[in-house]
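Enquirer: The next part holds the structures, each set out as structure tokens.
The numbers here are math on the coordinates, done by the rules we state, and not lab data. As the structure is a prediction and not an experimental result, all values here were calculated from the model. Cβ atoms are built from the backbone, for glycine too; each structure is taken alone.
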Structure 1
Amino acid sequence: MSVPQSGSGRVAIVGSGNLARTLAPALRAAGYEIDQIISRGKAGSLQRARALGREVGASVVAADRAELRAEIIWFCVPDREIARAAKSLAEAAKWKGKVALHSSGALTSDALAVLRRRGASVASVHPLMTFVRGSRPPLAAVPFAIEGSRKAVTSARSLVLALHGRPFMLRKQQKVAYHAWGMFASPLFTALLAASERVAGAAGSSRRLARERMLPILEQTLANYARLGAPGSFSGPIARGDIETVKKHLSVLRGVPAAREVYVALARVALRDLPAKNRVALEKILKR
């Protein structure tokens, strides 16, 4: 069985969560046939799968009743469920010649080893993007980290290019560090914003107003970072070496201790990695 080229072929999607609800319509728009949505047998899971199936013109089947016809099977389930889902589908097809993909950022293609032993070509294909309920980000220009066997990698690259994404290769031993990088870029960045909202509360702003009032500076910071990089977009009292202002910050943040810990940790990163004046003096006051 030949691997489908960009924009052609059948794909089965395992799962109907946030990633699947973005990926399946995007693949269909790119020219792929979404043949099946494979779901757990629970009522809530089947309900979500049926809604997605109607959207993309796919049949919906519970995993324990699946008979896979597609050339490519893409597992869009949480990390802890990938190996279990693969095992549950091991008897659902003759796997020789098929391509099995999963989208864990931290796990390697070995999570699909049960299918590889049955003849499938396997790979991990992870979009460096955030997927949350109520949002469907465009996949054009999104980097996709790919790792796996040659045939599956070729197929994955075709899929990503059809989505107008940007495929790049990872080695197995790089996957956990790659996923930690992604953690900094979105979930921990969101945690930083949550901490910022707490500090805004000390300045008299509600969380809603804090979010509204922070957006202009956040947008400009990201624009500066995109154009100038981290050193060129760094500003504020640490960049200026303004010791007295940093002391005042540390004092007022004693009333918001969790945010104070974040401030100190990030200030130390700034002193190590970014242009700053009065480094020695600032390092001393951060230790207090």
Structure 2
Amino acid sequence: MRVPILTYHSNNVAGNDYASNDHVALASDLRTIARAGLRIVPLHRVVAALLGEIDASEVDGAVAITFDDGSWFDWHDIEHPTLGLQQGFAGILRAFARETGAPAHATSFVIVSPDARATLDVTCLAGRGWWDDAWWPLAQREGVIAIESHSWDHNHDTLPTTAQREQRKGTFTAIDSYGDADAQIRQAADWLDAHLAPHRATLFAYPYGESNAYLREEYLPRFAPEHRLRAAFGTAPAPVTRTSERWNLPRHVCGQHWRSPQEFEQLLRESR
């Protein structure tokens, strides 16, 4: 079992070429995956194989795709203020499926707090209301993008206040107590479960890819009946294998671990 998890950020639109635009990169990479003879499987199937619930052969020769943050750019085609029309990640997946006849699926790890997203829409995007959650139930019903948790408020440094007791922002390593972890992780799962029923949130991606020993070794394994998660993901650049750490599974990040089609092809070769 060696399954690379590929991560894209739809907010990464700094230009219109591969290196500066995750939409361009995703469209290119999907075709590279197909040429390599690899399948795209839902992330929850990879977790099921890791936990021994399904045979590992079901994810052999496969990759899984994830998105982080959960803005409109995941779902909608948006006219960028300076760079023109950007096709949403969902549209890119649909076009690939039509073109190849192969299933295309991704998991979007979303920032859950509505208040946090409203602020981040101003501080991190263009302040045009591009970070609401109206599309999340639509995505769940269609099935091309699954919605999972990227924490309550990302402990983001541009927010006036976060669910961190001492207001140490800009890092998820500061989430090191039961109260902080419960506010960031269980509260987010509760909100998603309430608003996306009958879907239940079961997967979590650490903001910034950062975790700590308390989260990995205490909160997530010990309090699973409360937060109800099955696995968590960091950003170590490696494939998921049978020996991967359940509460810190690796993911490759576009723009960080590969920056060109050639580097992506090499990543796929090395992951097999």
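Enquirer: Tell me which structure, out of 1, 2, gives 25, 61, 14 once P(r) over Cα pairs in 10 Å bins from 0, in percent, for residues 63-126 alone is calculated. The partial results should precede the final answer.
Expert: Details: 1: 25, 61, 14; 2: 19, 44, 29, 8.
Value 25, 61, 14 for P(r) over Cα pairs in 10 Å bins from 0, in percent, for residues 63-126 alone corresponds to 1 out of 1, 2.
Enquirer: Of the structures labelled 1, 2, which one yields 4.1 when distance in nm of label points 7 Å out along Cα→Cβ at positions 159 and 239 is computed from its coordinates?
Expert: Details: 1: 4.1; 2: 3.6.
Attributed to the structure labelled 1.
Enquirer: If you don't mind, there's one more thing I want to ask. So FRET efficiency 1/(1 + (r/R0)^6) of positions 55 and 71 (r between Cβ atoms, R0 = 25 Å, to 0.05), computed for just one structure, reads 0.10; which one of 1, 2 is that? It would help to have the intermediate numbers written out before the result.
Expert: On the way: 1: 0.70; 2: 0.10.
The read-out was computed on structure 2.
Enquirer: Okay, moving on. When relative contact order in percent (Cα under 8 Å, 6 or more apart) is computed for each of 1, 2, which one produces 20? Please report the intermediate quantities before stating the final value.
Expert: On the way: 1: 12; 2: 20.
Label of the source structure: 2.
Enquirer: One of 1, 2 was used to compute FRET efficiency 1/(1 + (r/R0)^6) of positions 79 and 103 (r between Cβ atoms, R0 = 25 Å, to 0.05), and the result was 1.00. Which label is that? Could you put the intermediate results ahead of the total?
Expert: Values: 1: 1.00; 2: 0.25.
It must be structure 1, since only it matches.
Enquirer: If helix-only ellipticity at 222 nm (-39500 (n - 2.57) for each DSSP H run of 4 or more, over all residues; to 500) is computed to be -16000, which of 1, 2 is the source?
Expert: Working: 1: -16000; 2: -8500.
It was calculated from structure 1.
Enquirer: Let me ask something else about it. Comparing 1, 2, where is FRET efficiency 1/(1 + (r/R0)^6) of positions 111 and 135 (r between Cβ atoms, R0 = 25 Å, to 0.05) highest? Kindly include the intermediate steps, with their values, before the conclusion.
Expert: Numbers: 1: 0.45; 2: 0.95.
Across 1, 2, FRET efficiency 1/(1 + (r/R0)^6) of positions 111 and 135 (r between Cβ atoms, R0 = 25 Å, to 0.05) peaks for 2.
Enquirer: Still on this structure, I have one more. Who wins on distance in nm of label points 7 Å out along Cα→Cβ at positions 231 and 255 among 1, 2, i.e. which is largest? If you can, show how the numbers build up before the last one.
Expert: On the way: 1: 3.8; 2: 2.5.
Going through 1, 2 one by one, distance in nm of label points 7 Å out along Cα→Cβ at positions 231 and 255 peaks for structure 1.
Enquirer: 1.09 is what came out when Cα Rg over 2.2 N^0.38 Å, for residues 143-222 alone was calculated for one structure; which of 1, 2 is it?
Expert: Values: 1: 1.61; 2: 1.09.
For Cα Rg over 2.2 N^0.38 Å, for residues 143-222 alone, the value 1.09 is produced by structure 2.
Enquirer: Separate question: If you work out Kirkwood radius over Cα pairs in Å for 1, 2, which one comes out largest? Could you put the intermediate results ahead of the total?
Expert: Working: 1: 21.5; 2: 18.7.
Comparing 1, 2, the top value of Kirkwood radius over Cα pairs in Å belongs to 1.
Enquirer: For structures 1, 2, which has the highest computed value of distance in nm of label points 7 Å out along Cα→Cβ at positions 95 and 175?
Expert: Numbers: 1: 1.5; 2: 3.4.
Top value of distance in nm of label points 7 Å out along Cα→Cβ at positions 95 and 175, among 1, 2, belongs to structure 2.
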